[in-house]
Structure P
Amino acid sequence: MLRFLICLLILPFSILTKPLDELSLDEKIGQLFIIPVCPLRDKDHIADVEKLIKEYHIGGVIVKASDPQTQIRTLNYLQSIAKYPLLVCIDAEWGLGMRMINTISFPHNMTLGAIKNNQLIYDLGKIIGKQCRQVGAHINLAPVVDVNSNPLNPIIHMRSFGDNVDNVIAKASLIIQGMEEENIFTCTKHFPGHGDVSTDPHEELPIVTADVKQLWKINFAPFIKTKAHCIMTAHLLIPALDLKNPVTFSSKIVQEILQKEIGFQGLIITDALNMKALSRYYMPEDTAINAYLAGHDLLLYGDHINPNIDKILKEDVPKAIENMKKAFQEHKLDEDTLNKKVSKIMNAKEELGLFKNRMVAESGIKNLCSSEALRLNQKLFDEAITMVRNEQNLLPLLLSKKTACLKLGSDEQDIFNTSYTTFTEKNVKNLLSSLNTFNNVIICLTTNIKKPPFTIPQETMQLLEEINKKTPTIIIVFDTPYLLKDLTNFQTVIMAYENDQCAKISAFKLLFNKTNVAKGVLPINITKN
């Protein structure tokens, strides 16, 4: 703690940007790199980060595992030892809860895609932006604007607003507006569009088979029509655009299409360069140069597994920087281009006000779980819940009727157990033997399936069908909407999207409250999937 306080006292708070020609080659190269920092890890990890900042003049960090107070203290310390302000990135696609404990996780984009009241999406952007700023972040690597046109997509899925390009654009534009008004730079991802893949780039290089017409109409559209400060590219191979190079290494895609044809002039950021989509085929020292030559301004490295992070900090980044420096010294790389990139980065830091004050006050974290944020979180789930079918007109349920509730896939405590008799998978036989004593059965379905195909297990389907034959049944899906393709024979189906307590409250209100109406609309077209 004393170390952090001393650093706060000695830091010059009014550092002015040096003229670019006063930066050494090492300092310029360092500004291109973003490295992971995990505030909740041990002193050795922080020492590794500190070494890269001091010796390699790293210009930015991406914050991983953390909590608000530890993050602020860690970032303030790292800012104090950096010659130039660090650009702090964070993954907060559904709020700080994506990367930080003791914070709020708001609904995923797919859930937001079901909401018709777009004012709420703007409000969410405002709150996420404010909270990012309160914990010392400057760039939120969000929103995902990939149009999830492939139901077998293993990596985007619930991170997408859906498969309707206009809805994706509308939702993304408002959440961007909200965050940017809080002086947080947003970053749309993953250009040219990651929605039509069936491979996870963390494991292998995905291939997109769309033609040029489809790419412009669907994939590119959200990046063209939204106004973010930054765009993150994807590790994809798109033969229609470049037969030889993945997007990350393709000047045809990054420079010719994104910068020249589309006209994007903001910061262009790579996806994590250590992902297996690239690392299976390229050495770390070559990856950085290839991405730089393609036209990227910021070279990002990140992971959530400690040994992988250690390798990034101890091996990958030092090798990449040393190899890049050697290329400049041998005049294989053009320093004029480097100057332009560093100018963009420094101008971004200036626009964010980092040369006037790079530190963040701990007092701001008191409002991270404010009543305003909690109310909005509940309101978002209330507005998203979707009545897929109510063909038996079972809803709203009457409290005078005897109702059973079967919870599949979740053993979490049910806060509504006074309204019905609850059964779980452990005592489902008791329910089956007493079905004739109930007027209705509510089935709360969660599969916990994280990768495609998103299909209800056969044993579970047999159980659902058996109950439905004997007793009027209401199925509430606290899971991906792609499961709905398996439920076409059920007459009463509600989509709640996530296994979240707020989603359960929304479902309960819909079940028993006559004045409550499901307002959500499905963000994907089930019939074509």
Structure Q
Amino acid sequence: MRHIRSHVLIGIDANSLLAGAKAVEQALIRELVDKGLADEVQVIETGSLGPIGQGVVLVVYPDAVAYANVTVDDVPEIVTEHLLKGRPVKRLQVPLAPEERVVEIKPTGLVKKPQPRVVLQNCGVIDPESLDEAIAAGDYQALVKVIEEKWTPKDVMEEVIKSGLRGRGGAGFPTGKKWTFIPPAPQKFLICNADEGEPGTFKDRLILEGDPHRLIEGMILAGYAIGATKGYVYIRGEYALSIDRLSKAIEQAYKENLLGDNILESGITFHLEIKKGAGAYVCGEETALIESIEGKRGQPRLKPPFPAQKGLWGKPTVVNNVETLSNIPPIILNGADWYRSFGTPTCPGTKVYTILGHIETPGLIEVEMGTTLRDIIFEYGGGIRKGKKFKGALVGGAAGAFLNESQLDVQMDYDSLKEYAAVLGSGAILVMDEETSVVVLLHSILSFFEHESCGQCTPCRMGTRALLTIMDRIVRGLGTPKDLDLLLQVSDNMQISSLCPLGQSPILPVKSALDYFKEEFLERVSGKWSETPLQTQEEASQVG
């Protein structure tokens, strides 16, 4: 019998795979065999350990020692010095955050401050490809509670309503209230929106890679609440690891009768299937997503009717995103009052963010709703890298809003951000240091919108092109002060008249950039800006 004295958790996600995580894992296994430690030390794949951009990350338990930027060449030293002699390799060591337990939750990842983990409870702790580990860590306990205590669909729905959970896909609409819009029907559908097309956003991907069974359980409970017996996970085709792990988890769940007909002999039926998207940003909009699942071109539908009345194949349909559905099991298991102990009265619970850009510790974090932007950047993210000054942050992804230093103490929740015409959006926070050009960044954002417009409605099709043309002039030093007014006018008209959120969104980054960083734009259109050579008259006319 093996007596395991140490576990080495290696974070396997899309980023670490590119850094050589599999090669490091194989080297570890070989080295442990060579040193006669294979029966004492176990190497376990897990999901993201939190940090992004720090190469291959390992955590050794029970020592709670973390290593970052590990290469194959570092493996012999780690095995010999740490795992054999008990002396951590300090040159590779990074601090492991102190633990903060939520319902006896596990360690919280490599960050500067403890995190109250609800959604990310098991991410970076369990082997996401092991159903046994998922169950041991608490997955499917909420489902068992519902079955054993004979909860009705109405009971589940009312508990979610009472919890105050708001959709984590960006709009922040109350989840339970959204479920109540579903009318009685013989066939209903539940769709999980895992189509993360926002630049810099990857929280849902890491949730899927770290704990796919949590999502499955959330979908079973949500499907039971609304009376849906069939669900789909619509996921970006580029998310190869997420698709692989979720596929294995679904297969395991079917095998153990956690999915399918008469789940655990409870009378509950729920079937689940993955649908791969082709990478269109517009398919993040729920009706375009539904069109894509039906095999059509992913373009938004006119509303009403809304999906709750006429959705997938004309049947009542609820669309929730990954983070939203992953909140359902802990709410049901621990109760709405417990969930309301986190966050603010109007925005209970926690929020998962991806923080990136000019930050010391970019990566995945989970904090209470209402945590200030200052704390997220300086406490959880470690502050601005290389000792530089904070200039601003783009909050909510490309379709979000710019905030400057005067807004650092804003509470990050749906209601508090309204004061600044900002949104939580996709949960991405792009941090900028003093050397960042907001003009160039806005040009990049508008280029993205122009590229991703589906072209169905004229305001978006022509508006995104017009915005990019204007920004081309400004960024090259060929614009005029009137162009700044024109940016606002075009984006404002798009917001009023576009069919879907893609065309309605540019007003947020455009207006906030001009509100808080206008001097930078005025410098570009003053005729004095000369960081790059001015273009010829012929080139200028081609730009606009």
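Quick note: the coordinates plus some simple rules give every number you see, no bench work behind them. Bear in mind the structure is a predicted one, so any value in this text is a computation, not a measurement. Cβ atoms are built from the backbone, for glycine too; each structure is taken alone.
15 is what came out when relative contact order in percent (Cα under 8 Å, 6 or more apart) was calculated for one structure; which of P, Q is it?
Traced to structure P.
Work out which structure the value 19.1 belongs to, where mean count of other Cβ atoms within 10 Å over residues 318-325 was derived from one of P, Q.
The read-out was computed on structure P.
Taking distance in nm of label points 7 Å out along Cα→Cβ at positions 150 and 454 from the coordinates of each of P, Q, which one would give 4.6?
Going label by label, the one that fits is Q.
Taking mean count of other Cβ atoms within 10 Å over residues 118-125 as the criterion, which structure among P, Q has the greatest value?
Q
One of P, Q was used to calculate Kirkwood radius over Cα pairs in Å, for residues 230-293 alone, giving 12.0; which?
Computed on structure P.
4.1 is what came out when distance in nm of label points 7 Å out along Cα→Cβ at positions 94 and 174 was calculated for one structure; which of P, Q is it? Show your work: numbers first, answer last.
Values: P: 1.9; Q: 4.1.
Working through the options, I get structure Q.
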